[in-house]
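K.L.:
Please find the structures below.
Just so it is clear, none of the values below were taken in a lab; they were calculated from the coordinates. Values in this document were obtained by computation on a predicted structure and should not be read as measured data. Cβ atoms are built from the backbone, for glycine too; each structure is taken alone.
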Structure P
Amino acid sequence: MITSIQGTLVSATPLHAVIELNGLGYEVNIPVTTAEKLPDPGATVKLHTLVIYREDSQTLYGFATPAERDFFRLMIEHVTGIGPKSALTIMSRLSLPLLESAIRMGDVATLAKCPGIGKKTAERLVVELKAKVGASSSSDSIAVGGSEAEAPAGESTHRDAVAALVALGYKAADADQAVRRAALALGGGATTEALIKKALN
């Protein structure tokens, strides 16, 4: 099993990255939330991966953190009707802290707003994953620049900032995206207040 890949980032789009390693170019399917953290082409990058084998294909999926990869695996292995494509769509729309929080709180409305995910699928996500989704560590590392670094913001900080923006009238997915961008701009250790202020600018 290929659990990670580290090499030179050749190119990247919001859903794909090509990483060159020992003369071979590997196409890796990634969620938008991972694409946002990639360095410029030519830099060294490390992604935590999962390979899915089918009769006619072998597809490589990559994520910024092991926790994101493990959550992706959890969805495709335990939720009826969720395949790799649907799981990638969900993880492209919502960050891991917001996904886990929505599942724990039974927030079907937020989950159902992901493209291609209806109310029934959102309900299945909650029912089938609620017991399996524990509080993830806020010290998950991100290894997209070739070296491990602290995650941009802890889960509770991220979640609190998103909740504040939602209270101000933002849609949950838009608030999540704004906080992710703020966290990337401010770097690790940003406070909830700093994330909110940056997201509003």
Structure Q
Amino acid sequence: MRILVAEDNVGTRNMLKARLQRWGHEVVCAADGEEAWQTLQQENAPNLLVLDWMMPGRSGLDLCRAVRARETAITPYIILLTGLVDKNDIVEGFEAGANDYVTKPFNGAELRARIKTGQSILELQLSLAKRVADLEASLAHVRTLQGILPICMHCHKIRDDDESWQKIESYILQHTDAQFSHGLCPECLTEHYSWVDGAEKKPA
């Protein structure tokens, strides 16, 4: 998991980085709120954010509000680091868009547990996003069969987007998950296999 740590105190920032790396995460550090915001504008920006509440430039609350104002495929998980313990302050953090908080000085076991919670939620989001993408792709295939299909009136071949003609079976196999099994309808049995027992030749 790529994690952004935004903390202006060098000692705390290095301690957080060392802990998170020891737990197997890739860490991107920012020394203040403005640097953190610039990092979040980059491609493949981290989705798990550990933000100090009080920072130069942009505070942790400012970052929370800015992150929540954006439309992204995956909603970042935000953990605020704070020395504030008043309930009103904590409520303000949640209202700004934080998902969780850790008080300073932080406890390693508590931080690890909260990071794991954020990771689980982000992985669930990624899984759901993949399912949505798969469903949209399947729907796109179905939609190709809802329009008007150019079909030969004699051989019943279908003309595709490349202006080539192919058997209807081949076209459907390419655009759906349907499979074919062959049989004989009663009309064709009578028309082409009148010599078979039980097949009655239609009068001319």
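K.L.:
Can you spot which of P, Q the value 1.9 was calculated from, given it is distance in nm of label points 7 Å out along Cα→Cβ at positions 77 and 101? Walk me through the numbers before you get to the answer.
P.N.:
On the way: P: 2.7; Q: 1.9.
Only one of P, Q returns 1.9 for distance in nm of label points 7 Å out along Cα→Cβ at positions 77 and 101, namely Q.
K.L.:
Given 8.3 as the derived value for distance in nm of label points 7 Å out along Cα→Cβ at positions 85 and 165, which of the supplied structures P, Q does it correspond to? Please list the in-between numbers first.
P.N.:
Numbers: P: 2.9; Q: 8.3.
Attributed to the structure labelled Q.
K.L.:
When Cα Rg over 2.2 N^0.38 Å is compared over structures P, Q, which one is greatest? All intermediate terms of the calculation are to be shown ahead of the outcome.
P.N.:
Numbers: P: 1.00; Q: 1.84.
When Cα Rg over 2.2 N^0.38 Å is calculated for P, Q, structure Q comes out on top.
K.L.:
Work out the source of 20.1 here, i.e. which of P, Q gives that when mean count of other Cβ atoms within 10 Å over residues 45-52 is computed.
P.N.:
Working: P: 20.1; Q: 24.2.
The value was obtained from structure P.
K.L.:
With relative contact order in percent (Cα under 8 Å, 6 or more apart) coming out at 13, pick the structure among P, Q it was computed from.
P.N.:
Details: P: 16; Q: 13.
Computed on structure Q.
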